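What follows is calculated from the coordinates using simple rules that are stated; it is not laboratory data. What you are looking at is a predicted structure, and each value in this text was computed from that prediction instead of being measured. Cβ atoms are built from the backbone, for glycine too; each structure is taken alone.
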Structure I
Amino acid sequence: MTEPRTTKWRQIAADLREKIESGTYAPGDTLPQLKAYAAELGVHHETVRAAYKELEKEGLVRTVQRRGSVVLQPPVRRRITRGVTVTRDPARGYVFPAASRPDEPWEAHGRPFRKELPAPIQVTVEFQLASGAKVLRRRRVTSPAGEPPFQLVDTWISPAAVADAPRVAEPSPGPGGYLDRLEEAGHGPIEWTETSRIRMPDREEAKLLEIAQSIPVLESTIIGTSSRSGLPIEVTIRVIPGDRVELSGKLQRGESAQWPVAPVEPPADS
């Protein structure tokens with residue numbers, strides 16, 4: 001018996017994958033123009049398109065308008081230990097469980113953005129607002145220094161909280177950031193809950209994170225609740241490309257799982 005012949009687009013994808021991994025095509029380079037490359041190989045352009053789409057699914061390239069398929073920098077996979085402890089840095093304020101290491105410098109990609117915008121349904125429900133209500137959003141894209149964008153972070157602050165602490169709407173809210181301003185306004189100590197899920201990114205998220213829309217993302221949502229009102233006052237949604245992060249946590253033995261195992265008493269004779 002003979003092995004079935006490899007589909008042509010898979011052969012093309014394998015050849016391009018090898019060239020990307022060997023550095024023939026470096027990060028930032030553009031793969032050959034689709035139709036010209038198809039003519040060079042003597043295949044239909046849809047065959048080449050299928051190969052490019054496969055590389056995009058693998059996170060090796062992404063489609064950029066008016067440029068084509070651009071080779072991406074290999075992602076750095078970072079481990080997040082899913083602790084539940086919020087710490088505090090004298091310079092930065094509150095620090096939530098994340099993928100950063102102590103003293104590791106991070107940088108912003110582009111300028112942080114803040115504006116009142118129609119909030120997503122999740123946010124309006126938490127803030128008990130009408131659907132489509134405008135809410136202050138603080139947006140930033142960050143990563144460890146020298147790395148591609150690692151996370152897109154949107155913080156939505158309730159209108160009531162902005163009224164109590166107007167500085168949260170300023171470009172720089174001051175030492176400790178917007179959370180310190182909220183707590184100083186009478187909402188402290190804030191309590192937080194976190195939920196996570198895996199989903200596909202929308203077009204804008206993929207563009208900001210420099211990934212293909214076919215790459216799943218990890219979405220982590222932290223809801224901050226005021227100790228004064230007992231109501232949510234801030235919702236922070238962090239989006240991280242799925243190929244750049246892994247979750248880690250230490251498992252603990254429950255009382256029934258202690259070692260050595262307690263001997264089982266035989267049943268008493270009836």
Structure II
Amino acid sequence: MQVTKTVAETRALVKSWRKEGKTVGLVPTMGYLHEGHASLIRKCREENDIVVVSVFVNPTQFGPNEDLEAYPRDFERDNALCKSLGADLIFHPEPEEMYQDPCAFVSIETLSENLCGKTRPIHFRGVCTVVSKLFHIVAPDKAYFGQKDAQQLAIIRKMVRDLNFDIEIVGCPIIREEDGLAKSSRNTYLNPQERQAALCLSRAVKRGQELIAPGMDSEAVLKEMRAVIEAEPLARIDYVSMVDALTMRDVEKVDRDVLVAMAVYIGKTRLIDNFSYEV
């Protein structure tokens with residue numbers, strides 16, 4: 001397995017593989033890899049000749065008061081995991097390599113205005129910009145993203161269609177701890193009491209899945225889910241919403257394919273979870 005730090009090195013390697021007729025898959029990450037990331041790398045390994053993993057904490061998707069500096073980093077651990085899973089390349093640039101006094105950004109309208117976009121207004125511009133850059137640098141045949149970040153996945157799929165990227169976007173299922181908590185790098189922020197409290201998210205997901213049915217009022221489902229979360233003293237709801245699976249706009253009834261998503265603060269840590277429902 002190789003590690004590159006520059007765009008030029010990465011492009012040269014990918015071009016050499018392309019000349020050999022090999023297919024290339026990309027797993028974009030911000031590092032501090034866990035079993036959720038590992039599932040993406042395994043899927044990529046199954047479907048491609050070459051597996052590229054990017055490890056880059058992207059500064060443009062963090063707001064002024066968010067956790068950019070505190071975001072967990074452990075490249076040696078990430079390197080070992082990628083190697084054990086059969087990755088061929090880690091692209092691990094410094095911020096200065098990816099952004100040199102940037103003036104150009106990629107934004108997406110409508111889909112970024114609800115859910116996480118309400119309280120993180122610059123987040124998805126940063127995500128779309130860095131993912132677009134990675135797509136241009138690596139030029140993969142397929143790129144792999146987790147369904148835990150369901151709004152991000154929908155936005156990237158729309159961006160790929162609108163900007164005519166010749167890339168297949170592969171969404172992979174949420175990976176959970178044995179007790180149900182969705183895997184996240186931010187779980188490391190939780191102390192033992194908060195870690196236990198965070199289970200209210202997966203309990204709310206389970207309650208929503210039990211209740212939801214075609215034709216129901218969305219509020220009937222969301223009210224019960226909020227009650228599960230509000231019963232936990234350490235939890236503070238950012239949002240619990242039901243949206244159209246394609247447009248990310250709120251829906252009043254379960255009359256189409258929907259995403260039921262939440263963001264909840266456990267102490268100071270903001271966690272997300274979701275489930276999809278097809279009519």
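Match the computed value -11000 of helix-only ellipticity at 222 nm (-39500 (n - 2.57) for each DSSP H run of 4 or more, over all residues; to 500) to one of the structures I, II, and report its label.
This figure was derived from II.
Using mean count of other Cβ atoms within 10 Å over residues 53-60 for the comparison, can you identify which of I, II gives the largest number?
Top value of mean count of other Cβ atoms within 10 Å over residues 53-60, among I, II, belongs to structure II.
Work out which structure the value 1.6 belongs to, where distance in nm of label points 7 Å out along Cα→Cβ at positions 61 and 125 was derived from one of I, II.
II
Upon calculation of distance in nm of label points 7 Å out along Cα→Cβ at positions 77 and 173 from the atomic coordinates, which of the structures I, II produces 3.5?
Source structure: I.
If mean count of other Cβ atoms within 10 Å over residues 37-44 is computed to be 14.2, which of I, II is the source?
Matching structure: I.
Of the structures labelled I, II, which one yields 32, 21, 18 when semi-axes √(5λ) of the Cα gyration tensor in Å is computed from its coordinates?
The structure behind it is II.
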